[in-house]
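Following are the structures in question.
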Structure I
Amino acid sequence: MNKHPERGMKLAAVAAAALGLLAAFVLLPALASAMLEEYPAYQKWYWPGLVYCWIVLLPGFAGLWEFWKICVQIGRDDSFSQENARSLFRICLLALTMAALLAAGVAALCLLGMGLPALLIAMLGFAAACALVALLANALSQLVRRAAAIKSENDLTI
């Protein structure tokens, strides 16, 4: 059995952060430029759109930081702690924030008459994925909170 599971988890967090940075500063600008070739009338929305994308990604990076803190606790053999439960709940809130920002972006694009179907579907898909992460993180938060309470009771028993 792996004696240091947090190492693989931390590696996954670093890989996710690297992919997020690659998406933010390489993939998204390239996709936006490609869209401008198809829809040159949207030129004035290039930078506002990129800034919006970067704002949407910020809660994701904050969630990775919370995940990193959970990994540290697991490395200390303190998996079932109130601190981990709080971090999982913060991940839930951050994922909900991302979902709300994406849904607001879809609404704004529709109101501006820029409702490109593929873009709207992609944004709604990412919003649904964020909502699912929020649901799972909330459930895990509750389980870890209960396990931490049980662990605390057992630690007091001699």
Structure II
Amino acid sequence: MTDVLLKKAMAALLFFASITMTFMILIIVIHVAEREFFNHPLTGTYELVEFCMGILCTISVTYCIYKEQDICVDLLYQHFSKSVRKLIMLFANTFVLIVGVLLFWQSWYLVQDILSMETTTPLLLSLAMWPVAVCVFFSFLIMIPVLLRFLLNSFQSVENEDKAK
């Protein structure tokens, strides 16, 4: 049941990220075309791209963790015994889960602060920043069960590594 909910939540985040990426690419193409052909660049391009990147960065981190595509350098890890590797996995996944919970907790306060101060982008367009903060919040919200699943599967991953050898 949890996997189905996570898949649906990730699909929603990816759909939103796809729309955001498409919008960002279109804005950049229009900006470059207007600058090159008409010598008049699109106003607010940097602000719009910055806004889109705020959304895309948190979604991409969450998706990377969900797909287990993060970078892992295990030069020494493979030389440890199975029990030491289990302890390392338990410690690492617990630490990452704690960091994820802290990020989620602070993103809640970020949303509250941005909404209460009515924060906008600092340049020309003065776009409201709350959509970015809400996206950060939901990305970290979805990240928590993913990290919890990794923590619960810590021991099985070490067993699967040994079977793969």
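Where a number appears in this text, it was derived from the coordinates with a stated rule and is not lab data. Nothing here was measured: the structure is a model prediction, and the numbers come from that model. Cβ atoms are built from the backbone, for glycine too; each structure is taken alone.
Which structure, out of I, II, was distance in nm of label points 7 Å out along Cα→Cβ at positions 3 and 107 calculated from, if the result is 5.4?
I
Taking Kirkwood radius over Cα pairs in Å, for residues 51-122 alone from the coordinates of each of I, II, which one would give 13.8?
Only one of I, II returns 13.8 for Kirkwood radius over Cα pairs in Å, for residues 51-122 alone, namely I.
With relative contact order in percent (Cα under 8 Å, 6 or more apart) derived from the coordinates and found to be 25, which of I, II does the value describe?
I
Looking just at mean projected area of the Cα convex hull in nm², which of the labels I, II belongs to the structure with the highest value?
Comparing I, II by mean projected area of the Cα convex hull in nm², the maximum is at II.
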